[in-house]
Structure I
Amino acid sequence: MQIAIRTDSSVQIGTGHMMRCLTLAESLRAAGNKIVFICRNLPGNVAGLAKLRGFPVFLLEIADTNPPFFSDAIVTKQVLNSMPVPVDWLIADHYRLDACWESTIRPCVGKVMVIDDLANRRHTCDLLLDANYGQALDRYSNLTSSATKLLLGPEYALLREEFSLVAGRIRTAEEVRRVQIFFGGSDPTNETGKILKALAGWEDRRFRVEVIVGAANPNKEEIRRLCLSLPEVELFCQVSNMAERMNLADLAIGAGGTALWERCYLGLPSIVISVADNQVEASRALERAGAICYLGKHSEVDCRMIRASIKQFIAVPRLLAEMSHKARVIVPHNGTEKVVDILMQMGCAGKQGNILVSSAARKIPLLQAVRQAMDKLCGNGKVIAADCDAKCSAKYFADDFWQMPLLSAITNQKLLAGLQCRDVRYIIPTRDGELLFWSERKAWLHSHGIAVMAAGVEPTAGSLDKLAFYEHCRALDIPAIETRLKPDGLNADWYVVKERYGAGSRQLGLKLSQREAEVWARKMEQPVFQPFVSGKEYSVDAYVDQSGRVKGAVCRTRDVVVNGESQVTTTVNDAVLGKKCTEYIEQLGLYGHVVLQVLVDGTNKIVVIECNARFGGASTLSIAAGLDSLYWFLLESRGEDLRQYPFKCREKELRQVRYPQDLVMEVDE
């Protein structure tokens, strides 16, 4: 989705609005969205931070530092209308903008989200976020319409990803050893200087002090001089590892706002001084809950009060543990992922679903077959090729491309957000190494309206492990090739050596003596041994519907095999083979497109070699023969009854020859 964020920062406004919007923007971008910032060019603004992080920034040149909504709306609309693609979401985080501004902007965007914590003006928006604690749940009842979705409370606090990566700790120190001072990016009332002056002359102070200021702080030089004049005090400017530094501290002194929720999330006890009116109510509520020590408004707090509060924690160190525990209860989770999830769901509602082909690599025929299935459905959805390799060939043959993170490195929430922002409703896994990943998340994704063509975890795992697959087949009386971890006991003249997991053709050792097989196995990760059996190999493509029944099956010979894949394959009308393999497949409890590899020996005995619980490299031939697996998957996912779509296998045998083909295209400048 295309998302625009309207927010400001300056010496007077501070940097809080910009920083929490940057947090949200980072997570939205990680989910595959495109983000732009629209900001006024005010003195001391930090819009450059957005540029440094790779976000386009439109600076609004408005002379008046407090323009009426209409002037701001006009220039904002000009920016929105100049963008090459429509804006799906506009996110406004600004105390000067209200329902009049939002109504003027609304025709230019799909949906409007407001981030607010004042509840002092009307809004006309689709989504409103107020992370304040202890506020009345109905505080927006007369300020928004019933159609506005409200996200209220610290569970929706926008915390940076770095905080999720740092495990907060309950403070159990017997004394205060390290104190952190941080009052936001600009600290216009110079509370930092006030705290340092409170520390001056404290001769028996035994704790270290870490002072952090933002790049926009107008008092940096004065603070630097104060820090140099005091022992055991270090100064840092615009740090990039705030979560790590907070987690090392025993006590913090700071303002309200986003940093307050960050400290609570990490269980960092804090002394709080409110520097803006909108911080007062939440700070008072948190003090009542025992989560912070609130001293009051900045104009009411003096050096004596600050020093007395610190000494209280030193005198009664158990307060640290008590406050740490209560703070973590207030903010137990990072709300950013939850907010992104809701944004994605609302933004994608009512759109035509798209199909994701994972690990697309060079699977061009599969992409084309998926496109044909979507066209048969009379849908205008996109076929999205996904792969971790940005240079994969598939990207040129799909409607869209997603360079997915490695599955081992993606969280469920980021995965869901990435799928939802691309309006993915169907997923077709294509690689053995990812089948379990998708199987494990199949039910969860289904609860979010996304169908996965994958079997359950147990049958999927059984098909990937050749030893387990053999033992499962033996328990079901399915004639499978004997498989062992060692060649002893196989009673064979010749042996086959394979990797136990994954593609059976990888480093395959074929027709080896026992000695040769044992030597061959040394270069493999987890080898298994099978007897070499002479005969004719077949692949049997089948589609297993949601009831567990095989809707149709196509048998084909493996005429020319390269790296385990049929480069030349021919369909055969063998009713006996098809019937027996259908029985075997139904016993295995799989779902979706399945490829059963079998061998027919010289006595016409069928022996099962292995089973791939996914669409195979040469399975497109089966579609041409009438096995409309991809179309059936889409139909079932939409709730259609497949009995209305009979399987009719083509009587005439078909041969498929796979070959490389060049694609020539014009290059866009």
Structure II
Amino acid sequence: MKKIIFLIFLGALFIQCSPKVNKDLNKKDNTNFDFRSVAPAPKPAPEVKFGDYDIFTLKNGLKVIVVENNKVPKVSMRLFLDREPVMEGDKAGYVELMGEMSSRCSKDKTKAQLDEDIDFLGANFSTFSRGFYMSGLSKYADQMLGLAADAVLYPAFPESEFEKLKTQRLSALASAKDDPNSISSNVSAVLDYGKGHPYGELVTEETVNNITLDDCKNYYNNYFNPSNGYLVFVGDIDDDTAKKLAEKHFGNWEPKLIPTPELPKVTGPDKTSVNFIPKRGAVQSVVAITYPVELKPNSEDIIKARVMNTLLGGFFRSRLNQNLREDHAYTYGIRSSLKDDDIAGEFITRASVRNEVTDSAIYQIIFEMNKLRNEKVSEKELNLVKSVMTGNFGRALEDPSTIANFALKTERFNLPKNFYHDYLKNLAAVSPDDIMMMANKYLLPDNSNIVVVGDKNSVADKLGSFGEVKFFDNYGNEIIEKESTTEKLSLDDILEKNMEALGGHDKLKSIKSVESEFSANVQGMELKLWELKENGKRAAMKINMMGQTVQEQRFDGTKGIQITQGQKKPLTEDELKDSKSETYVFPVCDLKHQEGLKVVGNETVDGNDYYIVEQKLNDKTVLYYFNTKTYLLDMIENIVTANGKQQKASQKFAEYKDHNGVLLPEKIILIGALPMPVEFKLSKVVVNGDIDESAFKVD
């Protein structure tokens, strides 16, 4: 079965120009001067001219924003509910599910009917927890808004669609479970905001499994309300038409009182700490420095703070990227973000770096933060940053929806009416003194959470100089180091106990062959896996999808072939070695003959304690997880490294059952083979049955 993950797992493992030195452009004698050798001198900030917007309010409190643009006969409509975040507790994720449920069906239309009507109009429609987005031809504006209103104002919340969405969410969570960037984001949120704040709550498989349909309905009934909402029209539509459509489809939406949650105050760390999340076998560390900040969208600091962050890590030629990528070659890229928020903002910078330079990368990040705090930036460098931001702002204005976003932010956060009209003028006015002031206010290397996801044995001991090192699991729960009560066993002891747990030496030897068939469902497609193993001698395998054999492999003990869509290919020497291993019904019987195995310690995964056995095979590391209580093999993890990139694929074995006196897993979960986990369930097993010799034929 170990080979199957690689037969399905087919994913691939995969100028900057320096600015010229400025010269004095005001020199009078420019007879032989080459103008191409210098950057142009900065000019005064251009005056921003863009279309205005209109806004009016319906009787129920729903605000309507209209941005008319007749260049193309299209219109987009967006409903945005400006609600406060809520604590979801042990059912985190129900707010998001509620939002997705709205587009699945209404009281008058099934999902199929709703999808058919949207397709007929050539429209795009999606819903989320704060409203919806709809776009299409402007001549169908009435019909489109009618469909959207029907879906979000009169949702049916069918149980069948709810279960589908839960399954999809669980698959996505399982896929992201071992992703180091996802782990870093999760733990960073917990450390910055705390688990008692909505921003620090994590959606997990456990919380999603706790969600009921009533949780979604209750949230909708309590928080879906016009009085805190904005309906935004952008495109080929005038004010009068937009007002008529808004009144027609949303005028009867009844307002109600909305619960106002009390949120705890967010405070930053009083000193810097190192927060380490172990990821065994990782060849790279994901390094982040993060902490909460108080930076509201209507703050007077907002433009100056954005310039400061752009200079630090907000574009390709930023200081962080130049230092860690260009000067030291620690990473392919690093960025920083200074997020404004009306409740609690956040600073974060994150990069993936090689294990051996993890501590050096952290040092250089802190160095660049302190440099901005202590040294004035040059006018030349500052002008480069401001020109980049000016260009980005100008390009954004090419999209009419940008004006709508400006209008929405102006209304939501009570910005000055001329905020965006004067944006470039205020941007141009930012000075080196402003940058130093913003850096001292918002760059806090001495009061930060350093978050590292990486291999503990290779990295953790080097990080103590930055602060106290604490260890966390993937969900931000602190791991308290304590003396292990698990019995220390040698490799031979672990393998012997595994054989005894499976049925004992004599029983395992009595198994001459096993024929098994597993089935799975991948995005509505039926997938079948058939295997025949003559224990320790020969093996055959077929993968069948939607009734068609898509891949087949045969090994007759000496030679082997792989057949893909009718095309035969002899197995390579390395593939033959793997195929020999695949002939064993029980992996432990193969491991008994393998070299390069060693016990590398104990580890807790998903609440279970394991003995970890490691095997190094060229550019691949294989980890075997033996349960310390049952001694059964619960997981095999394959880690492949190429060009500094690491790919991981895992097999989990569950629900061991007795078959002819030996234990066989009746559920196998593949993670990493496809974008989502694939769960195979045993549908047929024949132990010591008759063997069809043609199954192993390779000639």
Structure III
Amino acid sequence: MKPSNYSHFVEIARQRAVEHPERDCIIFLEDGENKAVGDGTSAAMTYQQNDQAACQVAASLQKRGIKQGERVLVILPNSLEFVKIFYGCLYGGILAVPLSEPAGPQNMAAYLETFLPTLKVSKPSLIIVTSQLADFLRNQLPPELQKVFSGLEIATDQEILADTSAEYSAPEIKAEDTAYLQFTSGSTGTPKGIMIGHSNLMANLEEARKFMQLEEEDGTAVWLPLFHDFGLAAGLMGALYSGGFTVLMTPAHFIRKPLRWLSAMSKFKCAHSYVPPFALDLCLKKISDEELNQLDLSCMVSVTDGSEPVHYLPTKKFNERFSACGLKADVIRPGFGMAEIVIMFSGSKTGLHGLCADRHVLETEGRVKVLGDDAPAADKKMLVNLGSQMDGHEIVIKGPDNQQLPEGEVGELMVSGPSVAQGYYENIQATEEIFRQNIIGKEQPFLATGDTALLWKGELYFAGRIKDIIIIRGRNYYPHDIELVLAGVEELRPGCLMAYASGAEDESEHLAVAVEVRADLLKDPDVFRKYVLTSIDQKIIEIVGKHFQITPSERLYLEPGTIDKTSSGKIKHLRNRKTFAEETFAGLIERVSSSTETEDFDVAENKPSLETELTALFNKVVSLEPELDQPILDCGADSVVIVEFVDQVETKYALSLEIEDDTTLKDIIGQVKLK
């Protein structure tokens, strides 16, 4: 069947159930590796079963009096239950609002910081959660939170799925109707509810199908969270749209053991996937040569690499190493997109390609001057090719006077076309500011992406985020460039580095960097401050000076876990900048400026016991009081946070831990003692 012939997604899902009812639609790997659940039944759904489940959920929601266009918050982990609930909302014309789970009941106060604005804007008729979270919301809320949830109907996924008494009444769904709300992660501001229309979804899935070369019965491996657009629209819905199947696991499955992602690709002969760049870095770090030999990646056709800036050399290293497993050079495809355009609006169809540009000209004049690949590293910048615009869409680089800039000049990235969403739910002002931009000589409105970029020979190249650009003495510096260079300092934690502009309103801005230090270097604070800090500080000054001819006037050295990130792993630049402007804050080890020297400080003579150390570390990273005999994965915290704790223990004590589903903190203490 040709999916582009249909007007909305539900039509496609229903028709596929009719045309190939026994074809696999979803395969869920409960442990990240196998699809058999505890009782031996298959954790998978065919197209017919998916259709039946969606009808049943829609009927259950209709029975509760939830009408077409009303909102339902879906706060569930990656699972078959999430799939059934989300598609059930679509079938009922009800606007699902997928959200991340809280790290645990004890973390509810922090979770509410972003949850409450979402709740206020979306005004849901129902909240669907896991049994554990439902019990907390119904029976264990502290008094100050009870008013927030009073009057809100709460149901568990199991309660919805067990209700089979109602008959499904198919609503009239139009192409111009809103399909669901995708809330932004809030890395650069307050979360907003993006109205994804059926027509937007259909247009973008069709272009993604062509770009990814999605074919009938192709498999797509997905570990990204389904509350995120990259996992939901691209990974889950894109496979169904094209008649393929999704092999699903959780983010924690991947992060705990990155081999699981590529093993699933190999085992189920998946042709496609979607990943952010850090996932490729994690595979390079965590997959051994012996494990490499177990993989057959010749089945892979396309993996979209996006969601955050793609860097040339790390991606090249991944291609080179995994080519030994049959990975073809054109499989890893850098792309660019955002939730306001459903998934993506450009991508390199032929794999990784770079443009070697003169760094000085780019940063001082905002234009491209091409250099040879053999140019000195300090003089060049490798821009990653993000492909051309999608069919029926237009990319424009806008100048300061709302004019279209010529090829090779850096300006604001603007996009128009049928994939652009309807706007922000209940936020007319933000919709006008972001979705209704005018460009001289163009009739249609454009979406302002908030990013800077350039076009070269019809291909898109990313430059940086407008709000994050650091301008010092008339020269533009891009944080992700500086952060990439800082990643070369081995004493610092990869992905936990932030470059930003600092300075009071009446002062010129200066370059500041905030970096998290490896936990193993902080075991003796006195030794660290006296001997290690000076060495790291000198390395940072030298490496930034070498690449950018500027000295970071302010260097903040932080404990692991201090830099605040969104649920999808992006650094919250605005929030962190506000925190770092404070004279002192939790997690600050030392603030060093070019005009001051580090100061020593006294430490307690008595070194804490191993149990005390690990208990304190668990409390700091996970934000929960640990129970020594409780499996750490059952403590109620986000699994990704648990993985972060394990990683810090491994780093601090220089060992590799064996973590199973029933591993307790006492087990970890025992493993460290044996070491």
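Figure out for me which of the structures I, II, III the number 2.0 belongs to, where distance in nm of label points 7 Å out along Cα→Cβ at positions 307 and 651 was derived from the coordinates.
Here the read-out was taken from III.
In terms of percent of Cα pairs over 47 Å apart, the structure with the greatest value among I, II, III is I. Suppose you compute distance in nm of label points 7 Å out along Cα→Cβ at positions 147 and 579 for every structure in I, II, III: which one lands on 5.2? Comparing all candidates, it corresponds to II.
Laboratory data are not the source of any read-out in this text; all were calculated from the coordinates shown. Just so we're clear, the structure is a prediction, and the values are computed from it rather than from any experiment. Cβ atoms are built from the backbone, for glycine too; each structure is taken alone.
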